[in-house]
Each structure stands twice: as C-alpha cells, then as structure tokens.
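Following are the structures in question.
Nothing in this text is a laboratory measurement; each read-out follows from the coordinates by a stated rule. As the structure is a prediction and not an experimental result, all values here were calculated from the model. Cβ atoms are built from the backbone, for glycine too; each structure is taken alone.
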Structure 1
C-alpha cells in the first residue's frame with residue numbers, strides 16, 4: 001500500500017540531534033524521512049560527540065540559529081536524562097520548536113521523565129513510516145484558530161472534573177498533561193467507577209488531537225460476534241442483512257482518539273486484528289479485500305490484571321506490551337478516604353445547581369455515613385448516592401436519613417448459632433464504638449483511648465484488629481470545599 005503524502009505549507013526543515021556517540025538510529029530515521037513524497041524536506045544532522053566538549057552548547061546554538069528547524073528529532077540510545085536535559089535546555093535557548101525523542105528502549109517512567117523535561121513526543125524502533133510520518137505531519141501542520149480554541153476550552157474542562165487531594169491519586173493525575181502531549185498508547189487500570197473514561201477524555205482534550213473525535217467504546221457491552229464489525233466496519237453484502245456499508249469506529253475516530261474500555265473483553269480474533277492495526281495503522285473491513293489507513297491514538301482501560309491475563313493466555317501477550325507503553329493506575333476510593341468529603345461536596349454543588357435545590361452542605365451524621373462506607377462502586381457510587389440525597393433532601397443540609405446506602409449482605413446459610421451471633425454483634429459494636437470515638441476526636445488516638453478508659457496501646461490493637469483507617473477521621477467533618 002502506498003505511503004500517505006503530506007503537503008506542508010512551507011519547506012520542512014528537520015534537525016537530527018544525535019545525543020550518543022554510538023547511536024545508530026539516524027540512518028533508519030533518515031530513510032523514513034527521505035521516503036516522504038514531499039520533496040521539500042531538508043535534513044541537518046549533528047552529533048554531540050563530534051563537538052568539542054567545552055564548546056558543544058555554543059556550536060549547537062549556532063547550528064539551530066542558522067538552520068531554523070521546524071522540528072527536532074533527539075536520538076538517544078538510552079534514557080540519559082542528564083544529557084537530554086542539557087541538550088533540551090541548549091536547544092530551547094535558540095528555538096522553541098517541537099522535539100520528538102527517538103529512543104532505543106526505555107521503561108515507562110523514563111519516558112514520562114523525558115516528557116517532563118520538555119520532549120513533545122517519542123518514538124521507539126522499529127522506525128516505520130506509519131509511526132514517523134503522521135507525527136511529522138501533526139507537528140508541522142499549523143493549527144487553525146478554531147482548532148486552537150477547541151483545544152483550549154476542552155483542556156480547561158477535562159482535568160477540573162478529576163477532584164482529589166490524595167497523594168497516590170494526584171501522582172497519577174499529574175501525569176495526564178505530560179502523557180497527553182505525546183502520541184503513545186496508554187493503559188488505564190482501575191476498578192469500575194474510579195474514573196478511567198474521565199482520564200481518557202482528559203488525555204485526548206489536552207493533546208494535539210483535541211479538535212478531532214474522541215470515540216469511547218465499551219468492549220464488554222458489544223456482543224462477541226459483533227466486535228470486529230463495530231471496530232473495523234463492513235462493506236455492503238459482507239454478510240446476510242448487510243444491505244449498506246458501515247465504516248466502523250476506527251474510521252470514525254480518524255485523526256482523534258479511540259478509547260477501548262474493558263479491553264480484556266475483546267475476543268482473541270479481534271485482538272489479533274487490533275494488533276495488526278497498531279503495528280501498521282491499517283485495517284480491512286469485513287467482506288473487503290481493500291486495506292484502509294487511519295491515524296488514531298489508542299487509549300485502553302481495564303479493571304483486571306492484564307499482565308496476569310496475558311500470562312494465562314486469556315489476552316495476547318504482544319498486544320498487552322503494545323498497549324502498555326504508558327500505564328496509569330487509578331486508586332480505589334477506599335484507598336483515598338481523605339477525598340470522600342471533598343468529592344461529596346463537589347457532587348453536592350453540581351446537583352444542587354442542576355436540580356435547583358437550596359442544599360449547601362452535609363449534616364455531621366450524613367458525612368459520618370459517607371466516611372464510614374467502603375464504596376465498592378468507587379467514585380461513581382458516591383456520585384449516585386449524593387445525587388439521590390440532593391433530590392430527596394428537604395433542608396439546606398443533607399441529613400443522615402437522606403443518605404441511602406446498600407444494606408449489608410444477608411447470610412444465605414440459615415440462622416446463626418447463639419454463640420456466633422453474639423460474637424459477631426460484639427465485634428460490630430466494638431468496631432462502631434471505636435469509629436464513633438475516632439470521629440468525635442478527629443482521629444486523635446490518645447483522646448479516644450482516654451474516653452474508652454483503655455491505654456493507648458490496647459486501643460491501638462483494637463484499631464488494628466478491625467482494620468480501621470484512622471486517617472479518614474482526621475478533620476473531615478470540619479473540612480470545607482476550597
């Protein structure tokens with residue numbers, strides 16, 4: 001299949017900055033760039049090791065000033081961050097052009113570190129037209145004012161919906177603007193309801209693809225026999241009932257982002273076709289012999305351990321490694337209990353405005369119920385509970401009775417013995433008593449132990465016995481939204 005052509009508004013000047021003495025990446029990169037059908041590409045290559053050590057920064061600056069490149073390829077054999085940082089700082093002093101790193105191999109954290117240093121995107125070998133040329137076009141093609149406006153507006157909307165102050169949560173969320181700038185595949189992992197699609201949307205709307213479609217697909221909601229048809233489409237007459245052609249979701253996402261949620265539900269034959277598309281950026285519709293190309297960024301999500309699934313043969317190993325270029329791990333709400341009150345007030349403000357209700361806060365007993373719940377449905381469950389409470393609340397503060405939580409599961413094994421029931425009720429009482437004391441004293445163990453008339457060590461042993469998270473009680477009832 002013929003390679004796509006790219007028509008630039010002016011002559012394209014590409015600077016190859018080779019950062020390692022023995023780097024052999026420039027030759028295959030040159031072959032790809034020179035194969036582009038546009039005859040107006042100029043290449044200039046400089047190796048840092050060929051410059052005198054005390055003058056390399058000055059020489060580099062002179063080369064950049066004279067050549068005035070529109071794009072810089074930074075070629076690295078290894079993620080030498082100190083060397084890359086020096087080169088990027090020197091280049092930034094003479095030009096603000098985009099930088100694409102070409103790196104032989106690197107772990108995800110090293111790639112993210114490079115992006116933090118100022119690299120706009122990265123490519124790893126093998127260097128192929130389908131990977132290099134679309135990036136070349138995207139960084140050299142000027143954006144229209146409308147596209148810039150769309151990107152600006154959506155970038156402001158997306159991240160603001162991700163509310164939280166938990167360090168583990170923020171560590172992952174803070175990667176999004178960095179990851180969004182590049183074009184690598186992203187694997188978002190987390191339980192149902194942790195906000196995986198919200199992260200995927202933020203990645204898209206913060207990226208250069210923001211003015212193009214964002215197409216979300218729940219692989220678990222599509223019948224197995226229809227998955228390939230939904231993704232790749234079909235031509236007229238491909239099967240019984242195919243009276244019209246259907247282009248497919250990959251075609252719909254062309255230029256933008258395809259978000260595949262519950263990727264673990266994708267059947268193995270569809271996984272093979274997706275792998276082919278990721279490798280060659282081409283696909284074939286059902287019933288057709290013709291190949292089509294699409295420039296699509298793939299972001300996927302799963303609530304299961306894909307590495308284990310790949311080890312057990314339930315998921316293609318090569319596809320897993322292709323998708324897991326940059327992983328994001330969203331923590332459970334149960335593991336970020338400090339954010340429960342913050343999220344609850346965030347949802348309260350949203351739905352009070354939406355339903356025109358004069359609700360402004362939670363009564364202490366209502367907040368207590370929220371803080372003590374385990375939230376197996378994560379943020380989505382909390383949002384639903386708060387929305388329901390706002391709807392039925394008849395006062396300015398949501399009361400405990402307005403908070404409707406699922407009842408504890410009933411035993412299906414028949415009635416318990418007196419001894420078992422007594423032990424369970426004592427344990428339930430002790431746990432609730434300790435939680436109430438901690439709540440009343442805002443997580444101060446010494447004060448709670450004093451009221452319980454127990455020494456601090458014995459009280460701490462009870463906390464450990466019932467696996468109570470003391471941090472969730474520290475100052476939550478008096479916290480106000482910022």
Structure 2
C-alpha cells in the first residue's frame with residue numbers, strides 16, 4: 001500500500017444559527033412536529049416569493065472570515081434544478097459561479113495516530129478552501145418498517161429552507177486523520193464565532209468526502225467516490241479508511257472502480273453503494289429571477305471582522321506563550337470558547353497561577369462537567385471560585401487531596417470553597433510548633449521503626465508521614481510535615 005497516494009477533498013454543510021429560515025420567516029427550531037415549521041415560500045407554492053434573511057449574511061461573513069476566506073462584494077443566487085421528493089420546488093436556491101466567499105487559506109494542526117487513535121507529532125498543515133456559498137436545505141425523508149414488508153416513507157419539510165453554508169476544499173488531504181482534524185477545526189471555528197451550533201447529532205453539520213487513490217508520482221487523479229451520510233467526524237474518518245483500502249485492493253487485483261456515491265454503515269463498519277455518479281451533473285443552473293444579486297460593502301465586512309472574538313488558533317498560541325502551557329493543554333483549553341474564557345477568569349482569580357488552574361480544570365472540573373453533561377459556561381462552580389480554591393491550596397490552607405473533595409462538593413452544592421472548608425473544619429495546620437508536637441509523639445510511639453530507619457531503611461519515611469497525617473486527622477500541611485520529619489529523624 002506504500003505505492004499508493006490517497007486524495008481527499010471535503011464538503012462541509014453547516015446550518016447557520018438563525019431563528020428563521022433563509023428566505024422566509026418560518027422557525028428553524030429542531031424537534032418540532034413534522035411539517036409544522038412551513039409556509040408557502042418553503043413549501044414552494046406558486047406565487048410565493050423568497051426574501052433573503054439579513055442575519056444569514058452576517059453569520060456567513062463570520063464563518064468565512066473565521067476560515068480565512070475572502071468575502072466577495074457581489075454574489076448571485078441560482079436555481080439548482082433537480083427532482084427529489086423532499087425538494088418541493090423541484091429546484092434548490094443555491095450559489096454557483098459567483099459564491100458568497102472564495103479562495104481561503106486555512107492553517108490547521110494535524111497529527112498522526114496510532115492504532116488506538118492516540119495523536120502524536122502534531123504539526124501545522126495549510127488547507128485551500130475553494131469557496132463558502134449560501135444555499136437552502138432540503139426537507140427530510142423518513143423511512144420506517146422493513147423493506148418489501150411494511151415499508152413506509154414520510155416527508156418532513158421543517159428543514160426545507162434552513163440556511164446552509166457549504167464549505168468546499170481543494171483535494172488537499174492525504175490521510176483520513178488530516179480530514180478528521182480539519183472538520184474538527186471547522187466545527188470549532190464555526191461554534192467559536194457563533195455562526196453555527198455545528199451539532200452533528202441534530203444534523204446542523206454534515207460532511208461529505210470525495211476519495212480516490214493513485215500511484216505515487218502519477219499526476220492524474222484516480223476514480224473518485226463520494227461518501228455521504230457521515231453523521232460524525234469519527235465515522236467520516238473510518239469511512240475514508242475503508243474506501244482507501246477498498247480502492248487499493250480492487251486496483252491491485254486488476255479490477256475497475258466505478259464513480260459513485262456510497263453510504264457509511266456504522267453497524268457493519270463498511271460503505272455500500274447508494275447511486276452511480278456521472279462525471280458531470282446537468283443541474284441547469286440559472287440566476288434566481290426572484291432574488292437580486294447580494295452586494296456587501298467593505299465596511300460591512302470590516303465591521304464583522306472587528307466583531308469577531310480572538311480565534312481559537314491565535315488564542316491557543318497565546319496560552320502557550322503567556323501561560324507557559326503545553327500544546328496539548330492549550331489545545332484542550334481552547335476546544336470551546338466558553339472553556340477558554342473560564343480558564344482565563346480562573347487564572348486571574350487564582351492570583352496568576354496559570355499552571356495550577358489549568359491542571360485543576362483539566363483533571364478535576366472537566367470530569368465533573370462531562371458526567372453532568374455541561375459546558376464550562378454552565379458550570380455550578382464559577383471561575384472565580386475555582387481560582388479561590390487554587391489560592392487555598394497555594395496558601396497552604398488546605399491540601400491538594402482535601403481540595404479535590406472540596407471541588408466535588410462545590411460542584412454538587414454550588415457553595416464557595418471557603419464556606420465548605422469552614423463547615424468541614426478542613427483548615428490545614430501549618431504551625432511548626434503544633435506539627436513538631438505531633439511528630440514527637442509519633443516517633444516516641446514507634447521506637448522499632450525509628451531504629452530501622454536510622455539503620456538505613458529509608459522507605460519507612462513514608463510510614464512516619466502517614467502516622468503524622470493520621471494523628472493530625474489529615475490537617476497537617478504535608479510539605480511542613482516532610483520538612484520537619486526529615487530534621488527530627490536525623
């Protein structure tokens with residue numbers, strides 16, 4: 001397989017986070033009763049005229065700028081003609097030769113993976129994004145029952161007219177993991193700037209992959225297969241891997257590949273044919289006669305650019321430089337905008353202990369959030385209180401072990417760290433006089449262990465530490481205990 005090169009291009013369809021559809025006032029709410037969010041416009045009834053939603057343009061501009069695309073001053077909506085049961089008009093309003101934005105250059109971080117999927121050797125990669133254009137979504141076909149027995153099909157048109165941004169790349173990817181990292185980058189960027197919820201489970205982010213292989217050094221692309229219905233980034237990665245292996249086995253056996261569209265079956269972990277796909281589509285595009293050209297000014301674009309938050313890539317780099325975090329830590333803390341905001345507020349509240357704040361968030365808080373199904377902005381522990389907990393540990397008021405228990409109670413009750421410490425009497429003893437008294441009592445009660453320790457059995461040091469902590473009911477400052485014990489055991 002080392003003689004072959006994989007070629008992958010990606011198309012991502014992201015639902016823009018508007019409350020109403022792209023050309024009418026119907027709700028985009030997910031989970032409504034079938035066909036309840038419809039009107040003459042999105043049903044394609046005769047005489048109904050589309051009107052462009054201004055919020056769609058704003059969010060599309062945020063998405064385009066976040067992905068490094070150039071927003072075109074003038075773009076055209078066109079009719080893309082094809083028949084499908086969930087497309088009431090018999091055509092889709094989309095953009096063709098004059099898209100909303102184009103010619104983007106995006107740097108992502110990507111990594112090789114081992115067989116278990118663990119990443120290593122992260123490195124930058126530049127992706128060319130061909131275009132981001134606007135279009136309306138089609139409805140949804142729902143199939144129930146067993147084939148040839150009691151099969152029923154229904155059409156739900158609630159999605160018809162939902163605004164989409166279609167993001168198309170050049171065939172720049174050479175591995176399935178590069179594609180995986182790219183889609184995750186796009187997903188995070190869209191969420192970060194508020195352009196899309198990008199929730200694949202709700203269908204508001206969908207991706208398609210065009211996959212082919214060729215012998216290394218061959219300038220001509222091989223036969224391309226389009227993969228659809230990829231409803232998770234991991235399934236996309238697995239589907240690409242399956243297709244690459246299938247292509248190579250077929251070609252090495254002297255077989256011939258057919259250009260087609262295939263679906264991923266996550267139960268069988270394989271792709272299966274959906275339909276054959278010709279070299280070119282005859283969609284008979286022509287400009288939408290009921291919509292004027294979309295014209296945006298430089299001022300509009302610059303106003304949108306100025307309103308964008310610091311993007312995840314630059315923010316992760318700043319975390320590495322300003323807070324001396326590792327790439328892995330910075331990447332995890334900028335995986336979500338609310339988490340990045342939480343971290344910075346926590347650092348400030350802790351008195352500037354960036355490393356300890358990162359550790360407490362990554363090892364303790366994120367575990368609690370995950371169990372509760374919450375994001376950082378919904379955390380019962382405000383960042384100021386997490387910072388206060390870090391300070392209590394730094395000041396020696398409580399131990400790190402005690403702090404873990406305190407954090408769990410803070411999460412469960414919403415109480416402050418200081419209140420829980422006071423209620424439970426957890427204030428750590430750091431007074432050397434009191435600690436010396438306890439140490440003397442422990443040494444006096446352990447003559448045999450003392451003799452063995454002084455004879456060279458240094459592993460007994462842990463025994464003495466444990467006895468002192470037990471005698472102090474866990475309240476003695478471990479650092480002070482260690483220092484004073486070493487002195488007295490000499």
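Things worth noting here:
- Value -0.45, -0.80, -1.18, calculated as log10 I(q)/I(0) by the Debye sum over Cα atoms at q = 0.14, 0.19, 0.24 Å⁻¹, for residues 303-382 alone, assigned to which of 1, 2: 2
- Distance in nm of label points 7 Å out along Cα→Cβ at positions 31 and 399 from the coordinates reads 4.5; which among 1, 2: 2
- Value 1.06, calculated as Rg/Rh (Cα atoms, Kirkwood Rh), assigned to which of 1, 2: 1
- Comparison of 1, 2 - label where distance in nm of label points 7 Å out along Cα→Cβ at positions 111 and 367 is highest: 1
- Winner on FRET efficiency 1/(1 + (r/R0)^6) of positions 23 and 287 (r between Cβ atoms, R0 = 30 Å, to 0.05) once structures 1, 2 are ranked, highest first: 2
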